1. From I, II, which structure was relative contact order in percent (Cα under 8 Å, 6 or more apart) = 32 calculated on?
2. Given a value of 10.2, 30 for Rg and Dmax of the Cα atoms in Å, calculated from one of I, II, which structure does it belong to?
3. From which structure (I, II) was distance in nm of label points 7 Å out along Cα→Cβ at positions 38 and 54 calculated, if the value obtained is 2.3?
4. Out of I, II, which structure matches 1.1 when distance in nm of label points 7 Å out along Cα→Cβ at positions 14 and 30 is calculated?
Structure I
Amino acid sequence: MGQAQTGTGKTTAFGVPLLEQIDLNEGIQGLVLAPTRELAVQVAEELNRIGQVKGVRTLPVYGGQD
């Protein structure tokens, strides 16, 4: 578990190693848990940005909507 101010690279710190292990020929290969919907969306956006180079896509999944 890590705690630091916004903008210090926490998502990149765990995201890059995760994305490096992805095999595009396989199915779902990673799961990131976030405590809020807003953070889940932010993490997914950042991982999508980082993963573009490799062609990796992310999708935030969260509850609480009608």
Structure II
Amino acid sequence: MLATIETLIRKFHGRIHEAAGFVIAYFDDPAQTQGCALAIATQTHREVEWCGCQLSVLVYGLRG
């Protein structure tokens, strides 16, 4: 599932940072952020928070 999240972030041209059990992604445009957040939520059934050009997903304990 982590690989799916990272693939979706790259698909929407985001930059990835992993810290403290979260994947945090940064985008150039809020529309990219929202599109990616909705795609992640739909495909992984994980809660995604986004604001402006940043999103975060709790991935603590996920593998692959």
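The numbers here are math on the coordinates, done by the rules we state, and not lab data. Remember, predicted model here, so these are calculated numbers, not experimental data. Cβ atoms are built from the backbone, for glycine too; each structure is taken alone.
1. Derived from I, not from the others.
2. II
3. Corresponding structure: II.
4. I
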